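In what follows, structures are represented as structure tokens.
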Structure P
Amino acid sequence: MKIAVFPLDDSEIKPLYSDPNKLRFCELFTDRMFTMVYNSSTGWQNPEIKKNSPFQLTPSTIVLHYGQEIFEGLKAFRACDGSINFFRPEENAKRFNRSAKRMCMPTVPEEDFLESIETLISLEERWVPNVRGTSLYIRPFMFATDTKLGVRASSNYIFCVILSPVGQYYPEGFNPISLFVTENLTRAVKGGIGEAKTGANYAASLLAGQEALKVGCSQVLWLDGLHHRFVEEVGAMNIFFVYKDVLVTPRLNGSILPGITRDSVLTLGKHLGFKTEEREISIDEVVKGINSGEIMEVFGSGTAASISPVGNLKYKYTDNIINNGKVGTISLKLYNFLLSLQYGEIEDPFGWIRKFKSKEFSGVA
């Protein structure tokens with residue numbers, strides 16, 4: 001893929017953040033973005049890197065009406081030796097294309113997906129923060145751009161990548177959060193789009209998310225859409241329950257997003273000597289297990305937050321405190337192991353780390 005690179009004027013170069021320790025999540029974006037356009041007759045064309053700037057869309061652009069849109073989230077980490085690491089980016093490319101197929105959108109060749117990211121970071125490398133716990137968040141996304149209304153798949157699309165230097169996802173940092181269990185609202189059902197990373201999934205979560213905030217919780221723990229009985233996932237994460245030496249997470253069923261960090265935790269858990277189970281787990285079992293002490297820890301897993309310990313599960317507006325509201329030893333062990341891998345502090349036994357290779361440019365458009 002030959003990428004056209006458009007130069008920026010000095011006036012278009014933003015000042016770098018002054019303190020990486022004060023970075024928030026996706027509030028600041030880098031100078032440039034990658035774009036590529038698709039037409040059903042000609043395929044993908046015009047890959048280019050230019051100033052991070054607004055799109056011009058007509059009011060009838062189809063994504064604004066029918067929500068045909070997908071995205072991904074991954075990170076670049078400044079390793080302890082100064083190099084840059086990606087964590088399993090190939091899996092993001094594969095998941096992006098699974099989402100595309102579900103939403104009747106064109107796939108992006110995996111090598112082009114990865115090249116677009118590496119080429120963009122080659123120009124934006126100064127934005128990768130060098131403090132442990134920070135990273136450069138990478139947001140690839142695609143949306144439909146036909147301008148004739150009608151409920152159908154578009155024939156034209158834009159694929160884009162933007163970058164943001166980030167700190168912790170939750171304001172609490174690596175401290176236990178509270179989850180609100182909604183009994184009435186549904187995020188997704190089997191046969192729907194729950195396993196696709198599309199904006200509609202997150203839009204469906206907003207109302208319950210507002211209710212959670214009103215009762216002092218950070219996120220929503222979703223139950224299955226049919227019975228409202230079985231645990232599925234959290235708004236921004238998959239969920240794990242720790243029973244002594246067993247890590248339990250709901251099995252993928254078509255309505256749960258197949259998290260890359262989730263898959264990593266299952267592999268890492270076995271590597272560290274834990275048993276793992278993917279199975280149905282009811283909310284009644286969870287509440288009983290928390291209050292009896294059988295469930296020793298609860299934590300979420302996801303790209304944005306990595307490992308996020310849970311200290312309270314609010315069900316039927318009653319608090320169920322986990323591990324005295326403190327970070328558990330297993331959550332902490334998994335968190336530190338993942339971060340040590342991502343920052344290059346330990347050897348990678350799984351082949352998950354992709355080393356960043358700066359791209360050379362034959363010319364600037």
Structure Q
Amino acid sequence: MELFHDVKIDWLGKKWYFLGFSLIFSISGLYSLFFWHHLRLDVDFKGGTVVQVKFAGPPNVDRIRAAANAEGLHSARIESFGAPSDHEELITLAEKATDTASLDRSRAQIQHMLAKHYSEAAAQAQAQGKLDLDNASKGDLLQWLQQQDPEHLGNDQNATIRYTQQAAAIESYRNDHGGIIGSISELNGVADPAVVQALQQGAYLSGFTIRNVEIVGPEVGAQLRHKALMAVLYSLAGMLIYLWFRFELIYGVAAVVAVFHDTIITIGAFSLADKEMSLTVIAAILTLIGYSMNDTIVVFDRIRENLRMSRREPLADLVNRSINQTLSRTVLTSGLTFLTAVSLLVFGGEVLRGFSFALVIGIMIGTYSSIAVASPMLVAYQNWRAGKRGKSATLPASRKRS
């Protein structure tokens with residue numbers, strides 16, 4: 001399918017406009033990276049605490065985020081976890097300590113935040129000093145039963161044994177039901193009637209439970225940062241070597257410079273928009289490196305074909321003609337991919353927001369650089385060489401297809 005016939009756009013004639021555009025966005029991104037917003041790193045890179053929370057019903061992410069803001073946890077990240085029917089969310093905090101006290105502190109912080117701000121009924125029950133049965137540990141439940149003494153056993157050893165059994169039975173029932181109790185009346189037959197009656201009066205169900213708390217230490221984050229950087233650099237080096245052997249060195253240099261240009265602008269866009277850089281964003285950037293490189297190779301391959309048939313044609317005209325001949329393919333491929341990325345950005349939710357944002361920016365810049373950065377670099381280099389030799393500019397004879 002061909003969208004454009006006999007296109008005669010003078011792309012190289014607009015090279016100074018392209019250069020100005022690239023400089024503006026590159027410098028803006030670098031300025032933001034080093035002097036303004038810098039680069040906001042995800043917990044994967046800087047370390048932090050991840051709290052897994054299960055809800056009795058579909059969680060309201062907006063209310064969770066509002067609860068976090070009300071508690072002063074403005075940097076908390078909320079994302080869905082597992083299947084939608086699991087009703088689980090991951091809440092990430094910027095807690096960097098790695099000891100047991102830090103885990104307990106993060107657990108208590110999230111529990112207090114949700115109990116106080118997520119559910120009005122839970123907030124009222126908490127204010128009345130009632131026991132949160134969905135989050136009470138076996139020790140908490142035992143202590144509460146001993147204080148309430150619903151079976152009037154006193155404080156002897158038999159009472160401790162009896163209430164320990166009751167607490168263990170309730171905890172076992174809760175664990176068997178995914179950590180959430182639907183109704184306190186469900187405990188009839190699990191615990192003694194006097195205990196169930198006491199729980200109905202002095203306990204409440206918050207509708208959520210904290211399933212797990214994990215910490216990503218700063219050392220692990222530093223290793224991930226290093227590996228992410230090396231992954232990007234290795235990919236650029238590998239593509240340079242490939243194009244060196246597939247075409248000529250200047251083709252490889254031009255393509256790698258164009259891809260590096262795309263990477264800088266994409267990362268700069270994250271800094272300008274004050275968005276987090278995560279492992280999924282690195283995956284998107286690596287995807288874009290391959291995508292942009294493939295688009296550039298298509299243009300270079302057409303330049304090579306035309307060069308074999310029109311050795312005497314002025315170099316700028318030959319490159320312009322090659323870009324115009326691949327324009328339909330570029331618009332169709334990039335356009336459809338761009339629409340997919342936009343759909344992910346709009347409908348993908350918070351979890352895919354960073355990934356899709358990188359794709360949207362990267363596809364636009366990657367398509368632009370194949371035309372406006374890589375190809376003009378070829379011509380500029382050959383013009384420079386021709387000026388030194390006093391000859392007309394021509395591209396080097398590239399290797400034959402294998």
Structure R
Amino acid sequence: MPVAAYTDQMDPVEGAVGIMLESGSEGPFQLISVAPAEPVTTVDNAAGLFEGLASRCAELNLKPIIERVFAPPEVLPALREARREALELFGLPVTGEPSWVCNPLPSGSLLDSIQVLGVRLEHDWSWRRLEATASCSGTLVQSPELEIISLSDLCGSLGRPPKSALRDMFSASEEALRQHGFLYSDVARTWFYIADLFDWYAPFNETRDELFARTGIEQGSCPPASSCVQGLHAAGAPCHMELLALKSTASERPFRPLRPLRQCEPWQYGSTFSRGMVLDFSGQHLVTVSATASIGPQGESRHTGDAKAQILDTFASVEHLLSQEGLSLESAVWQTLYFSDQACYAAWQELEKSVSIPELNGPKLLADTPRRELLFAMEASILY
């Protein structure tokens with residue numbers, strides 16, 4: 001199945017060269033990723049990426065549903081200002097905050113990538129930013145047949161034990177959904193970032209299972225696709241999350257899971273999520289693969305201590321999931337790569353130079369994965 005994805009070399013300001021990937025251009029929904037062609041060393045160069053994205057969004061009249069920026073925390077004040085100036089330059093409203101993913105970047109860049117899922121309004125559709133609260137921010141898209149809500153900056157409380165902080169995060173998400181007429185069973189995709197992942201992962205799974213049991217989400221049916229990695233929050237919260245939920249008048253659940261063959265289902269080893277999900281956006285489809293690592297068909301970690309083998313094995317598992325929809329990583333517009341350390345990142349660079357893996361332009365972060373022996377994980381999304 002062909003996908004409209006292309007690379008656009010953009011040079012909005014002197015010295016700022018970026019790579020823009022897009023998919024979904026045949027319909028109202030659009031997936032965009034902007035990445036620097038080389039590591040960003042100055043705020044001026046980062047500003048160029050925001051300008052390039054703002055220019056394209058203005059051209060398309062695109063309203064953001066999800067906006068995510070990957071950058072270390074020390075540069076966020078300058079990047080917020082650069083984003084504001086870029087939006088104003090192209091006549092776009094300066095409202096709402098993107099999701100700031102503040103992990104260290106192995107490239108040493110001041111900014112890695114900006115990801116946007118957006119919609120061009122048509123007919124009697126509507127879009128609005130939800131009023132930001134102390135617990136979250138988000139956007140809501142409505143048409144006669146479909147409603148989509150995106151929520152971000154849902155945080156666990158500082159200074160609380162793990163399960164208490166995690167319950168605070170999940171309770172905030174459940175309440176925000178309820179306020180806008182959604183249930184947890186409408187959630188198709190989640191992203192979790194936990195600062196102390198190794199110590200918090202067991203209570204995270206327990207707390208998520210408690211929520212799912214209470215809200216009627218069964219392991220074998222259709223739990224959300226999910227990513228859970230080490231992640232740092234701009235304001236220092238110990239954990240935070242994003243989610244995407246949708247409901248339709250045309251079907252009970254306008255999304256369906258991707259079923260793995262190279263790997264087992266995650267709930268078979270105690271983690272309740274789906275390997276991937278296909279979301280129906282009124283005829284367009286968002287295919288999103290959960291964070292995936294080198295895990296075998298029995299739930300075992302594979303290739304312990306061998307970063308290159310883990311990377312190749314992970315790529316094969318992601319390619320398998322995408323192939324179920326006739327897609328491949330070469331068409332993926334959103335890809336996020338998680339490396340345990342600089343040595344793993346160097347292994348990935350060697351594989352890329354040898355053309356053993358496809359060239360990917362998504363964000364590359366230093367982050368722990370749920371198992372200490374797993375050195376690499378990745379996620380991918382395509383809209384067609």
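None of the figures in this text is laboratory data; all of them are computed from the coordinates on show. For clarity, every value in this text was computed on a predicted model and none was experimentally measured. Cβ atoms are built from the backbone, for glycine too; each structure is taken alone.
Using the calculated result 3.9 for distance in nm of label points 7 Å out along Cα→Cβ at positions 90 and 202, pick out the matching structure from P, Q, R.
Q
For the read-out semi-axes √(5λ) of the Cα gyration tensor in Å, a value of 27, 26, 22 was computed from one structure; give its label from P, Q, R.
Details: P: 35, 25, 18; Q: 64, 19, 17; R: 27, 26, 22.
Computed on structure R.
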